[in-house]
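What follows draws every value from the coordinates through simple rules; no lab data is involved. Here the structure is a predicted model, which means the values were calculated and not measured. Cβ atoms are built from the backbone, for glycine too; each structure is taken alone.
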Structure 1
Amino acid sequence: MRETADAVIIGGGVIGASIAYHLAKRNFGRIVLLERASLAQGSTGRSVATIDLLTLQIEAAELFARSGAFFQQFTELLGADCGYVQTGSVILAGPQQEDELLAAIGHMQAAGVEVNPPTPEALALLEPMADLTGVSAASYTAQGGYADPVLTTQAFAGAARRLGAIIHQGRAVTGFRRQGNQISGVETEAGFIECPMVIIAAGAWSIELLSWLEIKIELLPVLHPVVCLRRPADFGPAHHSLLDLTTGIYARPEQGGLTLLGSINPRVGHDPTDPDLWEGHVSDDYILWTMERLIGRYPALVNSTLCKGWCGVMTISPDWQPVIGQWPDRPGLFCATGFSGRGFQISPATGDLLAGLICGEKQATTLLAPFTPTRFDNGRLLQTDAINKNFGLQG
């Protein structure tokens, strides 16, 4: 029997599921999502799923703002829970990062996010257990928090199904068919799907899929180790979700008195890996590096108990910014990949705007223009290499 679709989405993580939902919401036609394993089994399922509502990259501010607003209304919009927990988000900067942080606060405020630079006195009240030595500027938003990445993906997928999208799990893509440069279909283990449009949203596995179409973007799969600790009973109320630009770490509370911790330093912990073969081990050196910096900020955590952490995989682009859009010379081919550790928290806006781009909506086309995959062909990177080395995931 001949199988057809108006669009095939490859990748069943939170990005692919969001795209499926937002396309189906626009009544785009017959939408098929293909996931080679199970939903959220790849990078998404190992994400710490923080929603910190701030980016140093002005072009991305609207994606963060729109996504934050979506998470605030998630259950109402999708009819399912994403496990959202509001912790508040604090970002700390020293003299070397102060200008970038204050500029970021300004462009996030312009995008509609309620974020402000607290006074030193207000910051001390927000974080009474913190040693704020070396901090010259900070940001705070009460709406920051985290969600459950698996529940979020399942909610998007469930809403997409209710709107008519078809989701196949355990169906791997094995190739593409083209007529000239035009996509004409997708080969899978279970047969061919004839379609004029393919959207590649497969995280680190996007690299191989694009290579089959003779497209090369310098995407790099790297490890994302996550340290987990149990705070001491006398620590008191949980700290806020934290991005510490002075030390290069993030730390967010988790239910059960836990804290999840990791590096936002591009040079620490993010080692290149094979997404099919990576090991889930968090090294002792990485644990010591992150814990030393966390305890320096929260001295009372010296009495924490180390719990079992895990490793995920994230895919970084040459400028540490997402790759979202289409190729003018490849009709019908779109992608959403290279999120460089920030994909979960901008997944709602990514799905919405890419669906809008596909449907020819002017605002979506404008907002996604900076993230076009063709920017690497003509050197229009969103960040210089020097900024990448200093900020990386913070961007």
Structure 2
Amino acid sequence: MVAASVQQVRRMPVAPSSPVNRLLAGRSLRAFGDGCVSLLLPFYLTDCGFTPLQIGILITATLLGSGLLTLFAGLVAHRYHGHTLLVAASLLMIATGAAFSMVTEFWPLLIVAFLGTLNPSSGDVSVFLPLEQAMLAHAASPHNRTLLFARYSLFAALAGAVGAQAAGLPAFALELGATPRFAMQCMFWLYAALGLFILLLYRDLDPGIGAESAKRAQPLQESRRTVYRLAALFSLDSFAGGFAVQSLLALWLAQRHGVALATTATIFFWIGLLAAFSQLASARLAQRIGLVNTMVYTHLPANIFLVAVPFMPTLGSALVCLLIRSALSQMDVPARTSYVMAVVSPAERAAAASVTAVPRSLAAAVSPGLAGYLLAMSPFGTPLIVCGVLKITYDLLLLKLFRQLKPPEEAAGDGPRS
């Protein structure tokens, strides 16, 4: 299935469109930076003397700030072209990396975390996401839309896996005489440099991509009820995910099993690699069983394995569960994005992307603080259990409420097929 999906993605006509390639490249650079700093963050903050509870609060601030910034972008998206907002977001990314590399006190870091673009999770919760999704949706035909989003997610997941591996670089810098804090601060400067490269990509982005639809962009109208229900369900999923964001999972591995930074980087490299290639299978599977079924039937078993992780007696058995979970848990991402873009009108896509992304970011912002509190009480792994149970609830509700609402290409008989 994966091999067939690779061939499909290669054959997919994504444009004479350099704009699409620029969006894919920008997403990949951000994913590399996110994969790197999300693993470094708990080690860096611990080195600064912060407790698990304070680390959880800082992670909550990053997600809450991202949600509010995305909400603002959604409110003004119909007034400005996405290209302009992407350039502004790139400038903010540069400032975030520079500030994190220079500030070590809790309250100033809390402000930077809230106002900046730092992403402590393995997924994307930044202001970039709905802007890029809306532009990509305009560039794809209904038949190729899921494949394009699979490519978008695949490149990001692969880059994120490499970024996770790069998070181990400070360990090698220590052998050259650098202090742990200086070595990790250099990685935040790298994050700022990535923001600069993204700025150069998006500064010259052709504003013609999706221009006709952008001119007709409008707030939610006939799709409002559907989008609000999806946003509520996605918020439950994200609230659950906040209990096991990548930074907190790395902190749990260090607390429960004593895993060092370099080893953690290698673990998350393989987790990211499995998640990346599973998304290719997602596009193929969606053509056969439909987008909603793909989201649920891959996500549900992944969450069962997550619940099992804290009960594993050894690091090896816990990693087996995490790896199996990673091979399934991200298959819903391209299907979910494609589904949202399919069940709304083209003029509503930017608004729908923002409305579904903002509550997710805000919901995800609440739970890391609670997870940090639970980890401070006990290293058992209670946040992972809470995360898995809530996500299972989300899967069952999604299947019940949206199984009958099919995208136009499925309702017309183009898919799914058995």
Structure 3
Amino acid sequence: MQKPRSGKARGHWRRYLLCAALLLAACCPPARLEHDAYIWQRVWRPELNSAIRQSAAQIRCWRVLAAEATADGEWQTSAIDWSALNNGRRPVVMVIRIDGRLPPAAQAGLQARILALLPLWQRHTRLLGLEIDHDCPSAALGDYSRFLAALRQRLGCRLRLSITTLPTWLQAPQLDQLLAQVDESVLQVHAVIQPHQGLFNPQQAERWIRSYAGHRRVFRVALPTYGSRIDYDPQGNISAISSETPTPGGGADAREWVVAPQQVAELLALLQQQPVSGLLGVVWFRLPTSQDQRAWSLDTWRAVMNGAPLHPALQLYFQAGAESGLYQVVLRNPGSIDAMLPLSLALACPLGDAMAGYSASPANGGYRFTRTQQALLHPGQQRVIGWLRCPAGAPRGQT
């Protein structure tokens, strides 16, 4: 019979195991999180095709909007450029968007419509899976679970089934039943709080992610690359949200919201350094294009994914006008990544006014320009934010 180890021997053995674990952790850092990206455009343009081609090397999988069931029950399919998608050289997840306002009774015919799309996508792509994006109310998660169970049965083992999920579902008793119907889920942590609080809060996002991991299912997390303009009606209700396209004209009661790349980069680094159980990777919403002026630039997005240093360069200069003493106040970005517009600028000049997301107020014999709308300047871009009239000499200023 083997003689039991003494307490001293057991102590040495525990210390040995601890040292071995520390050495293993130092030699074998956590695996890099995988990166997928949503392609959410319904009409494909050359700028999108170019972005797919330029970004394929860093992407595991494209998640492509295939069709949407609108709140009034209409079925809208996307006009996919199959050649451009295949040039992306990555497998594809077909995404079906179901408007959260669509009542469960109206969803009965959706399964047949979804399944009818599969042969087309299997013929044109390397189809990896099907994803359902449905922001249904927490109280309706039971109905949603039954919908997914029936869809899973009809799919069989042909494809992996995934869904997007919301932080508001975390306390719902039906969440575990819902997650049991799918192979994986994508937790959305952007654009899920009140609009006046912005699009993204990294500290809140981390809390949601770690809480979600407690459900012990594999998942991914959707992180933002975009900004939005939110317009309000006279009663203070949201009247329009614009993200991908510029908003011509519009009323004064609107807010521009931008997600700073540095905020997302910090969360991503934290998730990489302090791994979350079950977290497979990130799904970016959405793939930026050169036409999408509210999204990050491709270079900035790639820098965030790679964990590269983010040191934006922003310059203030004064452009002389046709009249003597008249100057435009200009911000420009000569760097390689996006730069957030500064919160305020102190300008030494007796007369002036602001525009383009800034307001002006007299301060210390000059003016202070204060940012009223968030915005990013892409590399190589510039923005005129006001004018100054300085009869006694050239203006001076600092951020």
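Could you figure out which one of 1, 2, 3 the value 0.70 for FRET efficiency 1/(1 + (r/R0)^6) of positions 199 and 351 (r between Cβ atoms, R0 = 30 Å, to 0.05) was computed from? Derived from 2, not from the others. Here FRET efficiency 1/(1 + (r/R0)^6) of positions 167 and 295 (r between Cβ atoms, R0 = 25 Å, to 0.05) was calculated and came to 0.05; which of the structures 1, 2, 3 was it taken from? This value belongs to structure 1.
Across the set 1, 2, 3, relative contact order in percent (Cα under 8 Å, 6 or more apart) reaches its highest value in structure 2.
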